[in-house]
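Enquirer: As structure tokens, here come the structures.
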Structure P
Amino acid sequence: MQKYQGQWTPEQAWEWYNTQPWIRGFNGYPSNCVNRIAMWQKYNHEEVAKQIDYEFGLAEELGFNAVRCFVQFEPWYYEHDSFMANLEEYFTMADAHGIRVMLVLGNDCTVAKSRFKPAVFGEQKIDWGYHSGIKGGQHAGDYTEAGYQLLDDPEIGPKYFDMVDEFAKKYGQDDRLQIWDIWNEYGNSHRGIMSLPALLQFADILRSNRVKQPITAGPLNTPELRDPCHELSDIISFHYYGPNEGVIPMIEELRERWGRPLLNTEWLNRIGRNTVDYQFPLYYLERIGSYNWGLIQGYSQTFEPWGGYYIRQSKGEELDLTLWQHDLYRFNGLPYIPAETKLIRRFCDLADARDRKAGILI
């Protein structure tokens, strides 16, 4: 039963999903960008665009057909025209490589307010050796205060809704945009339900614009945070960075409860026994959309461990922190573990053959 006006029924969601090739792709920023300011700003854009195009080519060669892309409010707000041009260029390059875009609008994976620094355009600082390239950032694991974002500011916050409305009007009927992800990790960074009013308004804006693509919202994995996201979603998305075997009961629970198509929009954590050779074939077999984090080693250093792993190690837990946490390729474009990329390519080929047999355009 529909709870939100304009929400797809489960039957409509499956009708859409069953016309899509198996969705498999990646998250992450271009290798030469430490953050989303670097990715979207005017400064050094030509070099960033070259790297984006190169990485789309790498993903196409691997067999990926999707990318999960985070926008950033500050470049939209302060450098509006160039940001919109850069976003359109991003869509054009993705399309040229057979890759469709999931656009992420809101984000609770943020730094604590005491550590928040206003965006500065131009060359971005890189803290080498730290996950996300930020010492004391959102993955540091050493604070308990709520994360902060400009959306919390009563003067700036409403402008976010203008941004979402502009995106909906520009891309709501565009086949290059495959899925709207209205929120990343709702409730993360100790925010709890702080973002719920904005999350609901983002969904209302998209649906009032009658976007043709499905809407999803991804929470942290607790019932009080999952339900508001999954109740409004056309298709159900989740993140899973835990040990391989733990994803099976999660899939069973989500299927039984919601009866809608599933997407894992973030996975791959070798340190936590969340591996390519288990996760990727599972999502192929179950035909669950798959977006690992991330494609290539870069300035954002998501191959480095979360800060929380260092804290756990200091307390005596045995962890292999020599492993890359995320990412498939080295800076130079060679695989980190060649057996992983060979496996991904093999299952992408199997998926294409399966989809052709089912009459699905790939």
Structure Q
Amino acid sequence: MRGITLEDLISLGADVLLCNTYHLHLQPGEDTVEAAGGLHKFIGWDKPILTDSGGFQVFSLETLRTMKEHGVEFRSHIDGSPRFLGPEEAMKIQHKLGADIIMCFDECPPSTAPRAKQIEAVDRTLRWAKECKRQHEHLCEERMKDRKGTKVSKGTKGTEVERMTLVPLVPLVPLVPSLFAVVQGGLERDLRIRCAEELIAIGFDGYAVGGLAVGETEAEMYDILDVVCPILPADKPRYLMGVGRISQHREAVKRGIDMFDCVLPMREARHGKLTLSDGSVIDIRNKEFRTDHTVIDADSPSPLSRTHLKSYLSHLFHAKERAAETIACMQNMGVTLRAMRELRIEIEGAL
């Protein structure tokens, strides 16, 4: 969320914040975050937090990683130090970060990867999902023990009286986080079905669809959602990972998706590409906007866009002023979040 504050996000109606396990593991480190009282306290966010497993980032380091049976050896992109991330490590790191929703460690190949590669990825994803759940349940049990405290004995006229001393709760850190699994399988319909059914048999608090929006067409993505969504439990959240265009959100919601995450609205904003309230997209860096003295977006959820002129924002980008990113990011995030609220209202009105 470069360029904007958490207070800005809340003003736009954000309900959940995604924090990146891979980057937090490298710096400042999960031990530092845990010592601060968890992510909520560390960053000052009192709403739900979701952490990803770090798998997507690790598998993106093609020249810096080595696949192993129980995880991935890789080198930090920051200092080159050797690291290892697998199901056990992903669970321990996310528990220390103190998120409300945590993700299983999975293998995420490109959606267009060959079938043989997708089979390997599904096999690993399923094995790792079982291990993630086992580690998660163990860590939850340990957390419950820590929260309840220890038994203290003292003698009273020859008899032993036990009393429970309650350890004060760490503010905002969830007692037991929800664990979501990730359905993989690329564009292979049978592999997607197999992965979804076997994950459901293991049992998780929510289910994500991963490995999409990474090379396939929109039609191919929707085809996979048409296959997977009817299988997933209706009473558990369904999360489509890495999809950020509003038009894609609408189509995915029609198919039963509840949650999304994506860097796209913010990334495009930082490069001057704005999504306006009427659905149009402009590049504010284009020459025509240097002398366009109309407001950026009169109907924007962001007060900055209702106040500032297109010509001013164009100037800020060309002058490489950091305020340009702030105004643009507020615009794109505000429009995206409002679109999701409007979808929710439509659904509620149809019930």
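Enquirer: Work out which structure the value 22 belongs to, where relative contact order in percent (Cα under 8 Å, 6 or more apart) was derived from one of P, Q.
Expert: P
Enquirer: Follow-up. Looking at structures P, Q, which one was log10 I(q)/I(0) by the Debye sum over Cα atoms at q = 0.10, 0.13, 0.20 Å⁻¹, for residues 43-226 alone calculated from, given that it came out as -0.43, -0.76, -1.59? Write down the numbers at each step before the final one.
Expert: On the way: P: -0.43, -0.76, -1.59; Q: -0.49, -0.74, -1.35.
For log10 I(q)/I(0) by the Debye sum over Cα atoms at q = 0.10, 0.13, 0.20 Å⁻¹, for residues 43-226 alone, the value -0.43, -0.76, -1.59 is produced by structure P.
Enquirer: Upon calculation of distance in nm of label points 7 Å out along Cα→Cβ at positions 83 and 291 from the atomic coordinates, which of the structures P, Q produces 5.1? Before the final figure, lay out each step's value.
Expert: On the way: P: 1.9; Q: 5.1.
It was calculated from structure Q.
Enquirer: Next up: Give the label, chosen from P, Q, of the structure having the highest value of mean count of other Cβ atoms within 10 Å over residues 99-106. Can you show the working numbers first?
Expert: Values: P: 22.9; Q: 26.8.
Largest value of mean count of other Cβ atoms within 10 Å over residues 99-106: Q.
Enquirer: Of the structures labelled P, Q, one was used to calculate P(r) over Cα pairs in 10 Å bins from 0, in percent, giving 5, 25, 37, 27, 6, 0. Name it. If you can, show how the numbers build up before the last one.
Expert: Numbers: P: 5, 25, 37, 27, 6, 0; Q: 5, 21, 28, 25, 13, 4, 2, 1, 0, 0.
The value was obtained from structure P.
We did not get these values from a lab; they are worked out from the coordinates using the rules stated. Model, not experiment: these values are computed from the prediction. Cβ atoms are built from the backbone, for glycine too; each structure is taken alone.
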